[in-house]
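Scrolling down, you'll hit the structures one after another.
Read-outs: derived from the displayed coordinates by stated rules, not from any lab. All of these numbers come straight from a predicted model, not from anything done at the bench.
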Structure 1
Amino acid sequence: MIIPDSKKAEHIIWELKYEMTNPRNDGWTGSDMKKRLWDIKMAVDKALIDAPEYVGEEAYEDLYLIERIKKNV
């Protein structure tokens, strides 16, 4: 069984956000970083479409929607 290290994925997302918003980068670089973040978001959304529900797990989608309504996400 392969257990991926999600901290690496989170770090890559942090790096892309940092470079996207870095005022020393030009718009071309920032735009490319933004596209890569959207590509990651699309891949995650597709991966979760058929995700099974497990006994005792938190309602992750509900928690996400609440944060979205609060404009924290």
Structure 2
Amino acid sequence: MKLVLICATLFIFFSMLMNSARKRGKLGDNANRAVTGLATSMRIFVYGLLACVVILCCAMAWHMLGQQA
């Protein structure tokens, strides 16, 4: 899990760095498309990771509530 969080943090940092360069106009057309694709895949990855965490938390809560009864 630590590796996934480290990768997500690095992806976000790299995406922010490249997006700022794209907004300043320092990248060409191909690089702009690559940065846009990277940002999209990053969002999908992070949202998927958040969904997995939510599912895991719900499963743990359900398990804990089931043990009390």
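For the reader, a short list of remarks on this structure follows.
- At a computed -22000 (helix-only ellipticity at 222 nm (-39500 (n - 2.57) for each DSSP H run of 4 or more, over all residues; to 500)), which of 1, 2: 1
- Structure from which 14.2 was derived, Kirkwood radius over Cα pairs in Å, options 1, 2: 2
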